[in-house]
Structure I
Amino acid sequence: MIPRDQALKVLADLVTDEIVVAVYQSCFDWAAIRPRDLNYVSTGAMGQASSHGLGLALGRPDKRVLVFDGDGSLLMNLGSLVTVATAAPPNLVHFVFENGCYEVNGGHPIPGAGKVDFAGFARAAGYRAAHRFDDLDAFRAAAPDLVAAEGPVFVCLRIVPGAPYPRDYGWMHSPEVRERFRRALRESAG
């Protein structure tokens, strides 16, 4: 298993001007590890990371879009896998952090924890490529190619919590965080 923050640190070293759509605990961790205005913060949108990422990828084909989804979140919107695969945005990489529970909602186990094959779902839905990692070194070696690959690409990371990062719901729900993203998105369009 991979500590989530260590996987995010691998990705932080690769992110330059990509749009990053992160939800729940991955969002809190990512905001602490790689704060930036092109981090899209979706609040109260459990299950919608892949849909939001798809909309951004289609709307901004000039930018790479990285989605940091949770396993419980994705289970709430499995149909999005088919929608993403059908739209086939070449600039989308969909990461799912699989820990088997709804971590920020009390740690309750997800249905099918330990039995669900998320990469298999993505492959069956028609993603261009689907991968699964449970070893940090293997992920670190593959990450540059995954982030740069023609999408849609799906990457399932079997994780455990890493270092604790603050869950700042005030920041997450603030209008300022969304306005900074909108401004950065406009400015990045040239």
Structure II
Amino acid sequence: MAKVTGPLMSLDASGTVAKTTTFSKWKGRNYVRQRVIPHNPQSAGQQLSRGYLAVLAKAAFAVLTIAKDVSHLGSAFFQAAVMGAPSGQSWISYFQKIQNALVDSDNTAFLALSSTIQGYYGTGATALGLSDYTTVGNTPVTYTAGFQVYELAKFAVDKLAYTGFASGIDSASSAEITAFVTYVSVSA
């Protein structure tokens, strides 16, 4: 139902009338357009892309932000990510933008790691409160909680200049993962 301001003179209207015509404003000016229902094809590619964004969002949830920190500082990871994000872009959108194209290849690299190193990342994920994420759709993909920590570590090393992994994230030790978990989740 359209909302009308000044009904006798029809000065302003917003909303949809009879499921055909939509009244709205753009840059302060009134306009009318045909009602459009967005197309949502649920294609395999679209579902895969949504899965990438979702697993990155799950990983980002582990980061101690200002909103979650009682001291209102956030973790060192959070502070570095905020400072590293381009002007006008949130750290989370920057993280997703950078890592989105890499999720598939990073997951392959993570699965190629030894089970011991995967276990270190899994232990770190448990400490951060992360859980495995399975995409929806015709061909579901499961991204482990350890992989989510791996994505955070990759971003931290590549974009935030984190130097806590002596020989790289692919051969991280238990102590290095524990230190990284502190970097992600403890107030700076």
Origin of the derived value 32, 24, 11 (semi-axes √(5λ) of the Cα gyration tensor in Å, for residues 28-123 alone; candidates I, II): II
Value -12500, calculated as helix-only ellipticity at 222 nm (-39500 (n - 2.57) for each DSSP H run of 4 or more, over all residues; to 500), assigned to which of I, II: I
Volume of the Cα convex hull per residue in Å³ - highest-scoring structure of I, II: II
Which of I, II leads on relative contact order in percent (Cα under 8 Å, 6 or more apart), largest value: I
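None of the figures in this text is laboratory data; all of them are computed from the coordinates on show. Keep in mind that what you see is a predicted model, and the values were worked out from it rather than measured.
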